[in-house]
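Participant: Alright, structures below, take your time with them.
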Structure 1
Amino acid sequence: MQATATEATAEIRRVNDQFEASFARGDAAALASLYTPGGVLLPTDMAAIQGAAGIQAFWQGAMEMGIKQVKLQTQDVEQLADTAIELGHYTLYGPDSQTVDHGKYLVVWKEQHGQWRLHQDIWNSSVAAPAA
């Protein structure tokens, strides 16, 4: 049975809550498990990263760089059958809860076996790059 847009939005919020909690625990494996098997990260200034091992390694690297917490705020969800597109804002925090970065993101979600999973994940900072 296909979820309604309201149900999809609630489920995406639930998964985003899991993402935030897993990040706060430093559990990159749990983060990777929230993506589809063919999930893709599209980080700034890097090649696309596909698959659970690459996604786990990317988030582990972010944690090792000092990112301690992430906050995700959904702005809009548009559902198209078993696909949903989420537009939102993120904030990254370092030690002592100091803001390290903030920006916007777009996630393509796929519903697989009754569960919504991140499938394609792209974001970019709203912080201006330092002047050269």
Structure 2
Amino acid sequence: MLIFKIITIAIIVTISSLVLKQSRPDIAMLISVAGGILILLMLFNQFSSIFKWINNLATKTGIDNSVFSPIFKIIGIGYLAEFSASVCEDAGNKSMANKVILSAKIIILVLSLPILNSLIDTIVSVL
């Protein structure tokens, strides 16, 4: 199963990073980032399955792709921001991690405005 591979990689990366943290903190950080990227690459098929399902849902419901496009972007921004913030925190820069998360929240809010407008238009047309 995929989760066992991911857990194995995470444990190996964590132990390697902890061992190297004292003598080579720069290498330890690179190992952590590389492990995180490797795990994300392993999840690529899972992400594509989700996107296919959402596209299928859009086709079946007849909802315009202009509504689903921001949803894909919002999902991507959320995951990338969380990953980046974790890397910043691992490097000991919690302040930068908080700024990444705040920036992602603002970008997500801006991307969600067309969806909110569409929802409001639908509600108004029903009333």
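Participant: With distance in nm of label points 7 Å out along Cα→Cβ at positions 68 and 92 coming out at 4.7, pick the structure among 1, 2 it was computed from.
Facilitator: 2
Participant: Assign the value 23, calculated as relative contact order in percent (Cα under 8 Å, 6 or more apart), to the correct structure from 1, 2.
Facilitator: That value comes from structure 1.
Participant: Identify the structure, out of 1, 2, from whose coordinates distance in nm of label points 7 Å out along Cα→Cβ at positions 20 and 36 was calculated to give 2.6.
Facilitator: 1
Participant: Here mean projected area of the Cα convex hull in nm² was calculated and came to 9.9; which of the structures 1, 2 was it taken from?
Facilitator: So the calculation was done on 2.
Participant: Upon calculation of helix-only ellipticity at 222 nm (-39500 (n - 2.57) for each DSSP H run of 4 or more, over all residues; to 500) from the atomic coordinates, which of the structures 1, 2 produces -32000?
Facilitator: That value comes from structure 2.
Participant: Output the label of whichever structure in 1, 2 has the greatest value of mean count of other Cβ atoms within 10 Å over residues 12-19.
Facilitator: When mean count of other Cβ atoms within 10 Å over residues 12-19 is computed for each of 1, 2, structure 1 gives the biggest number.
Participant: From which structure (1, 2) was mean count of other Cβ atoms within 10 Å over residues 52-59 calculated, if the value obtained is 11.9?
Facilitator: This figure was derived from 2.
Bear in mind these aren't lab numbers, they're just calculated from the coordinates by the rules spelled out. Because the structure is a prediction, the values reported are computed rather than measured. Cβ atoms are built from the backbone, for glycine too; each structure is taken alone.
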